Every structure is written in C-alpha cells, then in structure tokens.
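Each reported figure results from applying straightforward, stated rules to the coordinates on display, with no laboratory input. Quick caveat, the model's predicted, so the values are computed rather than measured. Cβ atoms are built from the backbone, for glycine too; each structure is taken alone.
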Structure P
Amino acid sequence: MKSALVVVGSLNMDFVVSVEHLPAAGETVLGRDFQMIPGGKGANQACAAGKLGAGSVAVRMIGRVGYDIFADHLKASLSAAGVDVGAVHAARSQPTGVALIWVDRQGQNSIVVASGANHELAAADVEAMRHVFRGASLALFQLETPLDTVSAALALARAEGLRTILDPAPAQPLPPALLQHVDILTPNEGEALMLLGRPPARVSAAEGPELAGALCRLGPKTIILKLGDQGCFHYDDAGYWHLPAFPVEVRDSTAAGDTFNAALAVALAEGQPIDRALPFANAAAAISVTRLGAQASAPTRAEVDSFLEARAG
C-alpha cells in the first residue's frame, strides 16, 4: 500500500520573462522568452512530489483557485503529475493567483505575487481537511495562504498523527503558536534571519549551527537550513551536520526550494532515514535549477536516481 503525503498551499499561474539583468526601481528592461507556466509554492511542491513519488507515495493537494481558465490549467498540470486535486476548490470571489517573474542570465529572479483565490483558503475550512489528512503520514506547508489557516491546518495535521514540514516562504515573522506544530522547518538564510528578527546577511556554513540552534528554540523539532550553493544544514537535539550542494550550472532558481522540500517529503514518506533523504532532496533541487520554470523544472524519480548514481561512481 502506498504511503501518502498532503500538500496544503497556493496555486498560481506564473508569467515568466527572461532578462539580461533584473530591473532596478524605475528601470525598463527588454525581456525575451516569455512563458506562462503553472506555479505557486504549494502546487510546485505537490507537482514535484507527484513526479518524484510516482509508484511509492500518493500526493494530495489542498488549495483554492478561481473560476477561470488558469484554474483549469493548474489542476490539469497537477493531475498529469499524479496529484489528487479533489480538495482544490474554486472560489467565486477571487481570480486564480498569479505570479510575475523575471529571471536574469545568472538564474536569479524577482517575483511579484497577486494571491487572488489563495487568500480564500480560510481557517474556517480547516476542519473539512480532516478527511484529506487521514491515512497520510506527512503534511507539507508554505506561507502563500493566510497565516491563521496555516496555523490551524498544522495543528489539525498533528492531531491526525501526521509529521509536519513547513517551508517558511515567503519570509515573514511567525507566531510561536504556529511554530509549535512544526516538526521540520526548512528556511533559507533570508527566511531564517527574518524568523529570528535579525537583519539580512550572507550566512556561511560555519554559522549554520548557531543559526539553526536558535531556530530550534522557537519550537520546531528539526531545522533544515537551505544555503543554496553552500548546500544544506541539518540540526536537531541529536546534533548537526552539513551536506554540500551538488555543483551545477544554474539557469533558473525559481522553484529550487520547492523541489527540495517535495523531494525531502517524498523520501521521508517512503520511510527513508534523513541521511538518505537529504542527498535525494539536494539532487532534485540541483537538477531543477538547470531548467527554466517552476513545475516544468521538477525532475522525475529516474532522473534523480541517475544523477545520484553518476556522482556516487
């Protein structure tokens, strides 16, 4: 019998434009290679998990869309990846969310999100999620839906016996009550500093233990600090360790964090130990940044397995 994981979060249609450099305030730049690509952090993670867990993990998505053509495309993209979209409902009061994304030659990006229907996933809807959580082993969350909804859904998932993973993006302060229901917190350096009330800065691997330890004291049981090309850093009450990144040529980093979280969730839902789950997540994220787009960049399980085998040899 398949294990199951649930993704609670956002669905957006991404409008992606490649540019030579990201525009400064008041600057107009000429773009190229416009694409309209299914996205949203929740949907990105669900889609990647569907691809990576095909045959081993059933993936269920909870979210909101509008009554429009973008909603049809988003649900079709998830279904094609094997994701159950039975709990993705349409809200009449708002259009489907959209994201405007600029990607420069180095693969760095700037993103503006109009959340639309994602804000209609209300705390009052959380009790209706209970039947979706039942039978699953793990639930994956982000912060592109209302915070009170995320907090209530985290608590419900815990009550139903699921292990919870929170990707605290986009960066924002979080109440202690929410963090108390998080088993695994997976911030990047900017999100970690925001949660701790510290100013933005470049974080080195050497600073990882202190930063992760401070985050653990906020409530989560485990911290996985994502440091981009410096790899990731695992911290819990048993100790800490650093896993270097795989060197690749970056084309677009848009959904690297989403792919990492999806791969981590799939591996853990399969029952893999953390020392195998993290390299798997690192490899999936490394492959994703070599491709343009969000959901389109997520690799298949065969691609990740082949990538790891090639580097183990």
Structure Q
Amino acid sequence: MLDIFLQTLPFFALIAVGYGAGKTGFFTEEATAYLTKFVFYFALSAMIFRFSANLSLAEIFDWRIAAGYLWGTAFVYGLAMSVAFLRGMDVARAGFEGQVAAIGNTGFLGVPMLALLMGEAAVGPIILVLAIDLVVFSSLIVILVTGSREGSLSLGIFKTVGVGLLKNPMIVSIVLGFAVSATGTPIPEPVNQFLAILGAAATPGALFAIGASLASKSAERVYVAGWLSVCKLVIHPVMVAVGVYLLFPADPYKAGVAVAAASLPVAGNVFILAQHYNVAPQRVSAAILISTTLSIVTVSFVISQVLV
C-alpha cells in the first residue's frame, strides 16, 4: 500500500496546492470557476475524446462490469436514501444524499489518475463508469428533484434530462469519439497531437481546480457528511466489488478498475446541482470536503488491494 500511496501522493499534492491558492485568496472563486470551465469544456473533453476515438465500443462496454457497477451504485444510492427518509428528509434531499453517497469524482480525478496508476487498459472501464454516472444517475437526480416539486412525472422532465445530457461535454466527447472510432479511420497525426497537448492540461488543471474549489467548502452538518463519506469511500467500493466479483464475475483487471473508480471521493458536480436546485448545498459541500481529505488514504488502500 505504501508504494501506491506514494504514487497517488503527487495527485493529492496538486489538490493541496489548489486548496492553498484558494484559501489564501491568491486564486479567487471567479478564477476557479473559469479554470473549471477550461478543464471541463476543453482539456478533459479533449482527453476523453482522444481516448474514446482510439478505442472500440467492444473495448469499453463490458456488460458484466456495467451490471456489477450499476448494482453496487444503486444499492448504496438506495441505502443512503432510505436512511435519509428515516431521518424525515423529503424526496429531493434524500435523492441528493443518495447522489453524494454513490457518485464519485470520476471525470476530474478518476480519468487522469487511474489511467496513469493502473495503465492505459484502464481507460475503457473508467469511461464506462463515467458514462453510467452521467447518463443514469445524473439523470435520476434531476427526475427525483423535479418530479417531487411538480408532484408527478411529465414529458417536460425528460426533455430537461435530455437537454442536460446533450449539453454535457463529457457525454458529447464520448459519443463523438465512438463515432470516429466506428469509421475505422485513424485520427490524423496533427489532430492527434493537438488533442494530446490540450488533454495533457486536464490532469494538473482538474486537480488544481478540485483543490481551489474545496477552499470555499464548509464542514457544516458534519455527522451527516461523515456518514455519506463512509458510504462513498467504503460501502460503495465494497458493494461494487460484490457486483463485479461475485454477482456478475468480470475480468479481474477490469473489475479492479471499476472498484477503484467506486472508491473515489464525492464528485464536485453534485454540489453544482445542489446549488442549482437549492437542495442541501451545505451538506453536499461538507461531504465533498471530508471525503476528498480522507480519500488520500482510502483510495490508495483500495487500489493496492485490487492490484494484488
């Protein structure tokens, strides 16, 4: 584990640098917002497009990994929502607690870090996990919140979900990459180099942006955020492991990548959604802060176990 910890340390050190820059005011919230936009719409999109365009659909989609990850994620999502209901939360708040407990920072942290730590062969399963999170569970929270507020499900809700997916650059990058891959035509070398250079900015940019954004997070409702962090960092990878190793036995290497992806801390875009819908943003903020801090140890432990 020590060897893996030392390998993950530079990634978390970049987060710490971003946090320091944000906390001291050297990097303002406005600057962080623009850096996040650059990473989200340009650097990370270029990286994901290049990965997808150089892989076939068969190399990315594995129904056993998909089924095992879906099962484990749905289990933790349902568990967190059930506990929230027992505490008297409404559907919207319970839905966001489920989102916090089950959706990790696969885009900004998982894609760059796991691809480097676990090898290029990990890219396929990582993109599959990212696609499931974005298409299935990001859509689910919109349906839960909007449906609970309107009192019923309408066609308008599904239109909102569809437009949201079409506007997400990660989804667009994956789909366009698949389209290029399906043609069988290799990306011209100058274009490939352009994408490689732009995509190389994703790793330092995303990690710095994570840290800088954490500087504005507060640790309110610590007991709830602590419980949700345990769900995300411990229960989620355990349940995904049950799914990909026992219920839907998959290739051990791919299964390990899926479990490692499940061990990632809470995704920052959950906070953006919580702010947008004005549903428990402080709770989500605290869970992101706590889970990211603890993940310095927990992610290293999980990766060391799945690589054995």
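Things to note:
- Which of P, Q leads on relative contact order in percent (Cα under 8 Å, 6 or more apart), largest value: Q
- Source structure (of P, Q) for distance in nm of label points 7 Å out along Cα→Cβ at positions 14 and 158, computed value 3.1: P
- Ranking P, Q by distance in nm of label points 7 Å out along Cα→Cβ at positions 142 and 286, the structure that comes out highest: Q
- Of the structures P, Q, the one that -9500 was derived from, the read-out being helix-only ellipticity at 222 nm (-39500 (n - 2.57) for each DSSP H run of 4 or more, over all residues; to 500): P
- With mean count of other Cβ atoms within 10 Å over residues 230-237 derived as 23.2, matching label from P, Q: Q
- Among P, Q, which structure scores highest (criterion: distance in nm of label points 7 Å out along Cα→Cβ at positions 22 and 270): P
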